[in-house]
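Some structures are shown below for you to check.
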Structure I
Amino acid sequence: MTEKSWQLRQGERLVGTLTLEEADMFWSDCHFAPGPAWEAVRPLFAAARDAWSRGEEEAAVAADEAIHAEELALVPADGGEPITDFLIRIAGETARFRH
């Protein structure tokens, strides 16, 4: 069985690759390997992570909205339909998303 993975893309730019490690009812937990476009969006993910960890819900939601505004897509490696409406968290080599 092959690993399930997605390319996180911003248009034609590769932000990174997510490889599924575990999934539950709501979240898919993945290994994250950054791509060439990662540095351009990394500060947005850091802002969201920091706001959520401080319990600042308003700032965290605003950071999540800023990530969503970047028009990212999760493109399945198996050629399925891209996922464009999702919530994603990335910290180091760990990513999780729900859609």
Structure II
Amino acid sequence: MLFSKIKSITPSELKQLLPNKPVILDVREVDEYQAGHIPAAKNVPLSGLPGNIAQVSAPQPWYLICRSGRRSLRAARILRKAGYQVINVSGGMLSWQGPVTR
């Protein structure tokens, strides 16, 4: 099952999950994250994976988001290979229509 397709959801599906407080990892670089991110999203840049994932001690699955969905898909592959349960947010922040914190 390791090589099965990465599960993905849309930004609107993620928005519907917000009341349940999902664990959201924003894999964009720090400056992109600081320019605007989903409230409560943790910044874990793809450029530091898998080394900086130790800073995340939260229940899984983890919802991964980036600008467009490409980096989060790459991060999802890396993390899943390391044994994490992850879900990619396709379309990323470009398609996000929910709240944003700056």
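Throughout, read-outs are computed from the coordinates displayed, never taken from laboratory work. A quick note: this is a predicted structure, and the numbers were derived from the prediction, not measured. Cβ atoms are built from the backbone, for glycine too; each structure is taken alone.
Of the structures labelled I, II, one was used to calculate helix-only ellipticity at 222 nm (-39500 (n - 2.57) for each DSSP H run of 4 or more, over all residues; to 500), giving -6500. Name it. Of the options listed, only II reproduces it. Structures I, II were compared on relative contact order in percent (Cα under 8 Å, 6 or more apart), and the highest value belongs to II.
Structures compared: I, II; top value of distance in nm of label points 7 Å out along Cα→Cβ at positions 12 and 36, i.e. the largest, recorded for II. When P(r) over Cα pairs in 5 Å bins from 0, in percent, for residues 44-83 alone is calculated, the result is 6, 26, 20, 14, 13, 12, 7, 2; to which of the structures I, II does this value belong? Computed on structure I.
When Cα extents along the principal axes in Å is computed for each of I, II, the one that comes out at 41, 30, 22 is I.
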